[in-house]
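Just so you know, all these numbers are worked out from the coordinates, no wet-lab data involved. Keep in mind that this is a model prediction, so the values were computed, not measured. Cβ atoms are built from the backbone, for glycine too; each structure is taken alone.
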Structure P
Amino acid sequence: MNSVSFLERSNASKNLLEKCAIAVLVSMGIATSSNAATETWTTGTGTALWSLGSNWTGTNLPPISGDSLIFGQTTGTTTLNDDLTSASFTIASITFGAQGPSYIIGGNAFLLSGGITVTTGGAGVGNTNLQTISSDIALSATAHTMAMGSGGGNLVLNGNISGTGASIATGGTGSLTISGNNTYDGGTLVSNTRTLNLNSAAAIGTGLFTIGNGSTFNNTSGSAITLSTNNAMTLTAGTTTFVGSNNLNLGTGTATITGGNETLVVSAGTLTFGGAIAQDTGNRTLTKQGVGTLILKGAGTYAGDTLIQGGTLTAGNTAAFGATTNVVRLNAANTTLDLATNTSINAYPVVMNSNFTATIASDKATAGSAGITHTLGALTMSIP
């Protein structure tokens, strides 16, 4: 008769208890990440539930806390229900595979320790489909890159985003759309070739908003938005474009021109800076381009000239253009300087190019009240 030693029985019982404990932890959404791996969505059962192991391939089926998730090509459902995670369940990263379909992910909240990527296929082929995550996301206290590959890509984050010390940066050449009532406080960066859509009043949380050279931002929500978070802003030297699908007011935070001169292209609609335009050092100039309208409502402190090379530039503050010695230059055709304050604007010198037709409009901030006379400085007609 075979016999089993007491030690062997003890080890077997221990192993069984460990397996049971792991199973309980996984069911609670708090499994440790010591065995974290990468899991790929396959919809093997044809259902939308994350909790079904047969919907995934990989090591941990279904995923455990600490895993990275991939959503790639599939012939199954693409509207997914995250019934697996919890606020303490960590996802290391999320990747939407090259040439994959458009996914819509909703359901439970989760903690994100890394970034979200829409990958690029071979030979420059990218996933340009719209990827949507509607779940609430808590970000760990680090920088999180939302990267769209070189072939383009579009990511929408509709849930509420939180995280102390957490920041978001755009990557790749696609667009990132953020809405929700967001409270992350580490800052938001939109940089070269990237597009950021600010689609709610608290889209960019409460931290510094850095607008990089060559970047694009927009409001595609369907209606005008005023940011309620009044973020401080950095305008990195170079050219930045506001598309203007809908009007956008960036709130009353100060926007500081940094590293050189700044050009703001307002392609359509109205972009409003409710706070001051400032500078880091020197004599930074501000150039307005594009057929849309740029409104400056704060008392500017930048020391360089203001150039209007397209559309309308509206002064919503008597000191909108900085020091009174700063020159305002209308040096392109069909440009307008709109003076929209309730008291006379500072006596800024104005230079107009004699080869073009330009307009200086005497306006007011409050309609229906008594008229006003705006007194500018010397008017000079330049001959190129």
Structure Q
Amino acid sequence: MLNRISRKAFQIKRTLERAVIDKASVSIIFYLRMLSRLLKRPPITRKNINHLKIFYSQNKSSVISHVPAIFNVHIASGCNLRCPNCVYLLKDSEVFGTAGMMSTEMFESIIKKYYQHIEVVFLSGGEPLGHPKFQHLVDIVHKYNKNIIINTSTNGVFLEKKIETVKQLSSINLSLDSYDYYTFKKYRGGTPKEFDKIIRGMALMKENSIRFQTSFLLSEENISEAEKMVEFAAKTGSSRVIFHNINTRGSDKFTVLMCNSQKVTSWIEQFTARTDYQIDIELPVIFDPDSRSIDTYSCSQPWTYFIFNDKGHVAYCCHLAPDESIGNVLEGYDFNSEKMVEMRRSMLDHTYKKSDCQYCQRRFLGLSYGYFSASYGKWVINTN
């Protein structure tokens, strides 16, 4: 019986991977593979026992007994750009005011403690490539387990300087939000010199056959520019484009993409009518404010992610800044601090803080509006 279930799970996994290959997020593929491993009578190891605990507690219990498999480490708390649509700056304009760099000693002590449970390490920030010892941090992960997936998301300004290290990463996301200097200045607040560095960095990645994806943050104010974003990404060597729906955090400068907006529905109809794009595309989640799930859908990150910064302070998720009141990894944090348990409970009973979470795309993992395969010239639209 178990073998039949295992074979079926494997078939489902392969079918889904083929349908969304290079378009689904790394997290979706990770969960599909984890489910397949769980059903294949794996040997009893700490990692597989941890998988089982995650599987049975995720979005079910406010207290967990597992180690989150995805470590998102804010190795550099500062950022060299000041993007007006930054999810952190929209929440707190001074968030980068006390920027710091994680020490290699602190990083190694945490990786050494948990490496037997870790599946993925996201080196994040701030701007992670701004860390002067980025290579050393990658080496530390490889020292303890070469099979750990190492990912990063960068604004691209430091790509030139870190190109040799970037080659060693499993996945690179270039968060761009622009397609020329004018839009770079508008959406990233950068200089011509910084934009030129990004272009040279992208050229180096293309020259070195480094696979990377490019992400763009969309709101009603810039959806008309989406086709230009796609064309720019294809021309500069990106393997795919990922569009995200903005979380305004109450700002009146940007408008969330909603399915009841005529402007949004017209754009979707026009954008998906084309089937000649030269690059794979993942569309954003389009919110339905009248849907029951807009309030009841639970975010998985408080169960599956462990996020902390250079001071050891812990965060609820990747879109909320670390806060010492939640816990500190250097001071005996056990993944079940009072505030973290409260956060999980608020997800389970749908009493989470609406201004932070209600229109956050991360809460709706796997529910992107649709995917485009350049190889097949076809769209797969999410009917849910």
Structure with the greatest value (metric distance in nm of label points 7 Å out along Cα→Cβ at positions 343 and 375, set P, Q): Q
Which of P, Q yields -2000 for helix-only ellipticity at 222 nm (-39500 (n - 2.57) for each DSSP H run of 4 or more, over all residues; to 500), as computed? P
Read-out P(r) over Cα pairs in 5 Å bins from 0, in percent, for residues 159-334 alone, computed value 2, 9, 17, 24, 22, 14, 8, 3, 1, 0, structure in P, Q: P
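Compare relative contact order in percent (Cα under 8 Å, 6 or more apart) across structures P, Q and report the one with the greatest value.
Values: P: 6; Q: 18.
By relative contact order in percent (Cα under 8 Å, 6 or more apart), the leading structure of P, Q is Q.
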Check the numbers for volume of the Cα convex hull per residue in Å³ across P, Q and tell me which is largest. P
